[in-house]
Structure I
Amino acid sequence: MTSVLLRHASAGHRTRWDGHDLARPLDDRGRRQAVELVELLRPFGVRRVVSSPYVRCVETVEPLAAELGVPLEQDDRLAEGAGGSASELLDEDGVVCCTHGDVVEALVGRGLKKGAAVVLRDGEVVREIPAP
């Protein structure tokens, strides 16, 4: 069983965003990363794409879901501050879950750079995919 846990792409720094953090979008670099992630994640047999409801997470995986023709689901268990409550999502074969740095750390015990991912097999990290 293989799943992918992805930290959202670059969205600038929260102190430079005037609106609610939930609505902070990807920056130019992040939009490029989101497009490049499609080819990096395609080989993992993605059948389901699930995202934190935060705009920067949704925008990170929109190109992947569109390219694969699968719906993009939003799940509060991937939201910032949710801790490790999304662990059961990662038990599904072929799922990509896009979330935040704190959730990544709670789930795998270490952080990832923005736009980076880990491939999990039966709950264990088997590979890291560096940020594009």
Structure II
Amino acid sequence: MTVYDSSVLIEYLDGNADVVAYVEDQQHRRAVAPQLVLFEVYQGELFKTGRPDFDAVDDALDWVTVVAEPTGIARAATELQAELHHSGELLAARDAFIAGVAKRLGEPLAVADSDFDVDGIDDVLDVELL
């Protein structure tokens, strides 16, 4: 299983060749994303030029399973923040929540932006930066 951040899904929808190749290479693994990630993707669709097409987003991302946040996610996210705090950096709250889902599930988090590029994150979470 791989937990996806919105940055990957947005780049996938935009046709970024490296991200599309990564996703295709990961087809053998279950792809999951928390509701918050899909909300961020839909927000991006809302602010595009022209009328938003949420159904097209759903169709293009039908390979992603939206997971209900597992029990204990708030604690897992906060524990992750506490571990990062020791190295002097924190994630934004929404990113900590997304990372907390991956940590709670014990799965890697795929990202395509610098939001998760903080000192010490590799010590507490398997982050795959595309």
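Please state which of the structures I, II yields -15000 when helix-only ellipticity at 222 nm (-39500 (n - 2.57) for each DSSP H run of 4 or more, over all residues; to 500) is computed from it.
Going label by label, the one that fits is II.
13.1 is what came out when mean count of other Cβ atoms within 10 Å over residues 56-63 was calculated for one structure; which of I, II is it? Comparing all candidates, it corresponds to II. I have 2, 12, 24, 27, 22, 9, 3, 1, 0 for P(r) over Cα pairs in 5 Å bins from 0, in percent, calculated from one of the structures I, II. Which structure is it? Checking each candidate, the match is I.
Source structure of the calculated read-out (distance in nm of label points 7 Å out along Cα→Cβ at positions 72 and 96, 1.1) within I, II: I.
Quick note: the coordinates plus some simple rules give every number you see, no bench work behind them. Please read all numbers here as calculations on a predicted model, not as lab measurements. Cβ atoms are built from the backbone, for glycine too; each structure is taken alone.
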